[in-house]
Structure P
C-alpha cells in the first residue's frame, strides 16, 4: 500500500514509518524537524518537511495514497491551549478534509488515553468517549479531535487510543520517568500501588497494522490500546530504574503535598506566559498516581488485534 504518515519525526510516527517500510509498504513521512528529517533520510526513509498548516502541500503529498496514518500532534504536559487546539484539533480537521476530498479509503487517527482525565478512575474505561471532557489542554484537544471524526463518513476512519506508549526510540514516556531516577534512588509518589496500563511500542505498531488492514465493519470507531495487563506504578518504576541502576532504591514522596506543589509550579508557568517550563505538573503527577485501566476488548473483537508483548519484554528492547 501507499501510506502517508504525519508526525513522522516523533517517536511514535518514526516507529510507524519504520514498521510499515519493513513490511513492504511504500511510505512517505511528514514532519517539521529539519534535524530529524535529515537523520531519517540518511537511514533511507522518504521524509518530507510539511506542517499541518500547509494544506496545499499536504494535498499534494496525500495524492494517490491508500491510507493516512495521522500521528502528528503537539503532546506535552504543559503548553499553550491555543497551540494544542490548533495542532491537534484543527490539524486533524485539515487532514480529514483533504483525505475526504481525495477519496482516500482509510485514515488512522492516533488519539490518547488522557481523554479519560475526568472519568471515574475506579472503573475500567471502554472505547466510548467519556461524558465529562478533560481539563488539561492536551487531553481536551484529543477529546475534541475524536469528536470531530464523527463529522466525516464513518467508513473512512479508525481511531487508536493508546496508553503511555514506550519502547525503542521513545522520546516521550521514558525520558519523563528518567527524571525521577538516579543511581541511588527512584522517586515514587504515594505508595506506588496505583494500577495503571501502559503500551509496548510493538503492541501499538501491531494495532496500527491491524487498523490499516481491518474490514470495513471496524471503521467509525476509536479503540483503546494497551498491554492488557495493568501493573502497579511502583513496580514499573522499579524495573525501569534498576535496568540502569541495579542498586537504586525507592524513595516515597507523599502524594497530597506533591499534588499541591505541582499545581503551584504549573500556575507559575502559566503566569510566565511560557517563559518558565514547569518541571512538575498535575498532568504528570496523575500519570503515575491515578488508576488507569483500559478495556481493550473492542480492538480484539473488531481489529483482530492481540497484545503479544509484556511490559518486561518491552523494557528489554530498550538500550
Structure Q
C-alpha cells in the first residue's frame, strides 16, 4: 500500500475514499466496498452530513473482521461555524460520536472562513464572521488542545495558502501536518505544492477527477471534462487503463495523497487499482501542459458581501 509520510513520522495511506456528495443512503455501501477491496483511508467532514452512515459502515466492518481500527485512517473536518475556540472540541466530539470512534487520525480546519455558530451555509452577509473577529490562530490553538487531549492523532488544514499556514504556525509553533486542496491537471498548483513541501506539510488532493458531479450544484459549466480530455484519454488507452485511473495515478506520482469519491462498487475497485499504474515521464509532461489554473471549487459561495473575496480567500 502506498503511503505518505507526515512530518511527525506517521504514515498515512496515500489513496483514500472521498465522501463529499455521497448521499447517506449510498455512502454506507461505498465505505464497506472500499474497505473490502483494500482502502484504509476514509475522508469525511461534518458538512457532508453523512458521518452517521459512515460510522455505521466502519463499525460493521470492524464487527465483520474486515479491518481493525488501528488499520484505518479516518479524517474529518471542522466546519466554519465552529471556529471559535469554545466550539472546536464540541464539534470534534459530535463527529466522533457520529463516526462511532474514540479518536480521529486527522482533523482539519475545513476552510479559512468563519460563520456564525449554527449557520451551515450562509444566506447573507450577516452570517459571516471576519477572521479578525475569530482569527485562524485561535482556531488552530484549539485544534492543538484537541490533539493534546488524545482526540486526534494529527491535525491539519484544508484550502489554506502558504501565507495562512505560516500564520498559524508562527502563532503557535506548530505546523499543520496536512493541507487538503483542490488538485487535478487543470489546477496543478505547483507553487503551493512546493511551498507545502518546504514547510513540511503533506498535501492531499481533493476533486482529482475535476469534480464533474459538482458542476450543476456550483453553477459551473465544464467545457471539456478531464476524464474526456484527449490527452488523458490517449494516455489511458496506451496503458489499458481508464481516464480516472490515469488522473489518480498522476496525483500519486506527484507525491500527494488523493481521495477520489465514488459510491459505485465497481468504480471504487477501479480507482483502487490505479495505485499500480505507472505513468511515464512523457505522460507526466503531457499532463503538465493541461494546467490552466481552473478551480472547480472556486469558493464563490463565500463571496456574499465584502467579508471574503477570491483574493482574501486564496491569497492570489
Checklist line | Ranking P, Q by distance in nm of label points 7 Å out along Cα→Cβ at positions 149 and 165, the structure that comes out highest | finding: Q
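Which structure, out of P, Q, was mean count of other Cβ atoms within 10 Å over residues 61-68 calculated from, if the result is 12.5?
Working: P: 18.6; Q: 12.5.
Traced to structure Q.
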Note to self: On mean count of other Cβ atoms within 10 Å over residues 37-44, which of the structures labelled P, Q is highest?
What the structure shows: Q
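If you work out distance in nm of label points 7 Å out along Cα→Cβ at positions 269 and 293 for P, Q, which one comes out largest? Don't skip to the answer; put the middle values down first.
Working: P: 3.0; Q: 4.3.
For this comparison of distance in nm of label points 7 Å out along Cα→Cβ at positions 269 and 293, the top structure is Q.
Each value in this text was obtained by applying a stated rule to the coordinates, not by laboratory testing. Here the structure is a predicted model, which means the values were calculated and not measured. Cβ atoms are built from the backbone, for glycine too; each structure is taken alone.
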